[in-house]
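Input: structures, listed below.
Please treat every number below as a calculation from the coordinates, not as lab data. Remember, it's a predicted structure, so these values are computed and weren't measured experimentally. Cβ atoms are built from the backbone, for glycine too; each structure is taken alone.
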Structure P
Amino acid sequence: MFINTASIWEIVIKQAAGRLAFPVDQFDDLGQRMGLTVLPILPAHAVAAAGLPRRHGDPFDRMLVAQAVVEGLDLVSSDRMAGQYDVRLLPGP
């Protein structure tokens, strides 16, 4: 199972703003225990995100979609907007 670098970035931003309680200093340990592999943002992902139709304005979510498409992965998301793209979507929490 993968976790997107953009997701980690968004978690850290929300935690720093006081909008999310998450032990970011323990992220690496938690990820390893959960068996997560970090999916880095590659140039191909950025190009794919830029080429997506403007159905979603959130750059983090657009990157998630782009990476799923480029890497041939399923995207787990509760964001209804993600379903408007040509990506295999699994419902999230």
Structure Q
Amino acid sequence: MKTNKSDFRHESIQDNQSIQSLLKALANGIKNQEITFSDEDDTLVMNPKGLLDLKVTASQDGNDNRISIRIKWQTEPEKNKQKSNLTIK
């Protein structure tokens, strides 16, 4: 079975307004069913459709604070979505 795995990773320091803009862009991408991630090194286009699995975690440990948001979904190859004739006898 052939697997097509593509990864995109970016890490940087951002201010509150920049992160707010990125989260709005992510929300719009989910709404429009197309999200493009890019930086100087790489680009990845994703098409979130159907039901999405959402996981939100938050933690505080002393001065360290963390929020993690995970969104995942399954995509089906287009050939599996094509209608075929059904016969029942």
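Worth a mention:
- At a computed 24 (relative contact order in percent (Cα under 8 Å, 6 or more apart)), which of P, Q: P
- Origin of the value -13000, where helix-only ellipticity at 222 nm (-39500 (n - 2.57) for each DSSP H run of 4 or more, over all residues; to 500) was derived from one of P, Q: P
- When distance in nm of label points 7 Å out along Cα→Cβ at positions 43 and 67 is computed across structures P, Q, the figure 3.0 traces back to Q.
- Identity of the structure behind 1.9 (criterion: distance in nm of label points 7 Å out along Cα→Cβ at positions 11 and 75, calculated), options P, Q: P
- Origin of the value 1.09, where Cα Rg over 2.2 N^0.38 Å was derived from one of P, Q: P
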